[in-house]
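These are the structures in question, set out in turn.
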Structure P
Amino acid sequence: MSYREQYEMVCGVETHVEMATKTKIFCGCSTEFGQGQNTQVCPGCLGLPGTLPVLNREAVNLAIKAGLALNCKIAEFTKFDRKNYFYPDLSKNYQTSQFDRPICENGWLEINVAGEKKRIGITRAHMEEDAGKLVHSGETITTSNSSGVDYNRAGMPLLEIVSEPDMRTVDEVVAYLEGLIQVMEYAGISDCKLEQGSVRFDINVSLRKRGSKEFGTRTETKNLNSFSSVRRCLEYEIERQAELLESGEEVIQETRTWDEGKGVTLSLRSKEDAPDYRYFPEPNLPPILIDKEWVEKIKATMPELPMAKRERLESLGLSEYDAVVLTATKAMGDYFDQALEKFDDAKTLANWMMGDLSALLKTNLCSFADSPVAPQQLATLLTLIQKGNISGKIAKTVLEEIYNTGKNPEIIIKEKGLAQISDECQLEKIVLEVISSNPKSVSDYQAGKKNAIGFLVGQVMKATKGQANPGLVNKLLKERLSKE
């Protein structure tokens, strides 16, 4: 019996989402990404003596919106607390966070794994400030001789979303995180750029014997920022803990770090329990009172969320698979809706977006958010196919030209002479030449091998460089061959 058969994984995730405000949570410093080290700091976010925090109201608005999107109860009374601990990236030696009165509690997020739906509980979501960032001399903290600190990130507004330990497989964990990121992006809570650290995951995982109701000793692996890293980290940690248990050793409750290059987790520090942080109410920030009117005002701004959008797309006749792909990112979902306003065949539009356009963007390492082909241009191109002005084959060439030049499809078709040939007299001459040049295919067709006409159609399309109207070519060939 393998480790995986003997043990069951129990996993919960703490997700740190950087909220999309223009300034930090307690001061006026910019939140713009990618600026020079320690250029976006002030006495306030560094916690220098004599400074006082001022709460960014927009951060509270976004936290409420996130709570509504995750089916949480929004607190009528919430407050900030000091979480006391020492680490070099925390210049104040405490973090302003929320402890016993979080802004959001008792929510859920539905996931779908292999066709089975499951609700993952959301214990809480609370606001806090981010810490700075350690800059190591080596590739990782364990291989470095020295580390510096960049405090640009200190004071960034975070929403920490804590799940219940409801996930039992690696696939469930990844599905939960993908779904959570989708909701955060659709609701406008964060730009969700994982590669920039806008979202980071702390993975809490333990093992227990199958059938047992008691949880095992858990480890926490911090600061993962990609789904692939989460998957690899979990697979490694499951095997590591199983080997310890099988050899009679104990799993130590600790904080670990993920070494992406080596594909292993490494011990970072022993895990502190909440009392060790010596939480107490933040004396420089008053409590926040959130009335129903405030919540209703935020609720009125809620956009369509991924689950609702998928249901709407399926109501247009799209398959569940199509709906899932088209809503994978907000940018792709918005692109589809904007194109659909100009071209009402949802299935054709979906096929082109998921097929030729996606392939073109992927080849050029481009996303739908930055697509040089505008939704209106794709809609126009598909309308021209629908009207018979160009063939589907020619449209693929036109699509690439739109991407490369930004020109509208009508202009490209005119400049390159790509309009579809639908003149019967012109096509009939070419059809007769193809019939004359391919007697064997003609004989095969007349002998009952109806598929032979496909070759003849191909020869006409080749002769016209793909510009012949394929439907008309089929009609003319059948008419002429029936007279032969």
Structure Q
Amino acid sequence: MNKSDLVSFYRKTAATRTRWKKRNRFYHHSLEKYFSFIIPEGKRVLEVGCGNGDLLNSVKPAYGVGIDFVPEYIDIASAKYPHLKFLVDDVEELKLKEHFDYIILSDLTNCLWDVQKALHNLRELCDSNTRIVISQYNYKWEPILKSGEFLGLKLRQPAQNWFTTGDLQKLLELEGYQNIKIERKLLFPKYIPVFNFIFNTFLANLPLINHFNLVNLIVARPVLSDDQQYSVSIVVPARNEKGNIENAIKRTPEFGTHQQFIFIEGNSADNTYEEMLRVQAAYPEKDILVMKQSGKGKGNAVREGFNAATGEILMILDADLTMPPEELPKFYDALRYNKGEFINGSRLVYPMDQNAMRFLNLLGNKFFGIFFTYLLGQRLKDTLCGTKVLYKRDYEQIIMNRHYFGDFDPFGDFSLLFGAAKLNLKISEIIIRYKDREYGSTQISRFSHGWLLIRMSMFAARKMKFR
């Protein structure tokens, strides 16, 4: 078989595609649901191998383009969805010259002649914010799918490629992409009431079992880097931290084109606010903003601080300074060199100072790290480290999408992580040395706050996994 044979096969079967899709409509509707969850509405979206355009239309793009090397598919899609743009084009000999927010390759890697060349060509359509979303069959299903073709339950296919997710990740890496996450869905591809809930909503989303699911979804991004410098806003939420305020200024190294410090005080009993005003007056050469939060909790303080920030990069520095301010340039460099798009601190690798974290807190942090790695599809070791860094433009997108989870997080850590994962931002961790606090005492209640964190995690699991 050569490539012309593949083209000939898909041209001959184009007229029957709609009939076969109807016979397997639950599978195709499931794919539409998965892609619609990953891709926000109103984006610039390209689908490669668009067929009759159903999947592209389902993600509700502001500007949607579908390409396919089969003219018959393009004719059908153009008539069906005139508000979208469909073109005859071959991704391996790509003529299209536009940039897109999302590029879809659905069930395509199994039939492309040269997958690496296709991925290479797609980089021309990417900018630093583009996401590639790929769905493909789990190779473990090959005997079942071939049996379905033999029994007439599925359109008989020519000889296909069978990529594992590992194979595809290696190709993506070779062509300058970075994997963000892998989702595994659909344990049983036919709809049966009750049975569907048990197998596809519940069991299919459990660890280990999900490796037997039919559909693997990979989200990746191009790795583009430059040496650009950015302005930075460092938000320092503080309650009863009078003795640490000046050190936050003195110990933070110079980096970025401009540094703005935002101290936001939360109902302290030790004159923390007055100390903030003193430090502001004592360092006139520094851009220091002092605020009082209008609500309660660190989450509220961070949100109000971020809203007042003028920097292109936003940082959180806890006022207890257990995350040394001297480490902040590592977070800045990781973000500007595109090592990630949401940079999170990790306190759980290096040995800690003796009194830095109580044993039960350490166990809780390790549990949430494991649980969130499963929940978000990205590796996280420490979800509750207070230092988190991201671009302001991405934070503004998180704000716009906050309605999906609601305003339920008094700490701020989880809502930022959930928001970043929902936007398909690449989360990377910086390993830090966690220090004893030099002033004051911890604000954390192990049991009441721990129970609240568990409740928030269960809520997020329902919104992110068990939908």
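Assorted remarks:
- Structure responsible for 13.2, with mean count of other Cβ atoms within 10 Å over residues 49-56 calculated and labels P, Q on offer: P
- Distance in nm of label points 7 Å out along Cα→Cβ at positions 81 and 241 - highest-scoring structure of P, Q: Q
- Structures P, Q were compared on Cα Rg over 2.2 N^0.38 Å, and the highest value belongs to P.
- When mean count of other Cβ atoms within 10 Å over residues 17-24 is computed across structures P, Q, the figure 13.8 traces back to Q.
- Source structure (of P, Q) for FRET efficiency 1/(1 + (r/R0)^6) of positions 185 and 233 (r between Cβ atoms, R0 = 30 Å, to 0.05), computed value 0.85: P
Coordinate-derived values only; no laboratory data. None of the values given here were measured: they were computed from a predicted structure. Cβ atoms are built from the backbone, for glycine too; each structure is taken alone.
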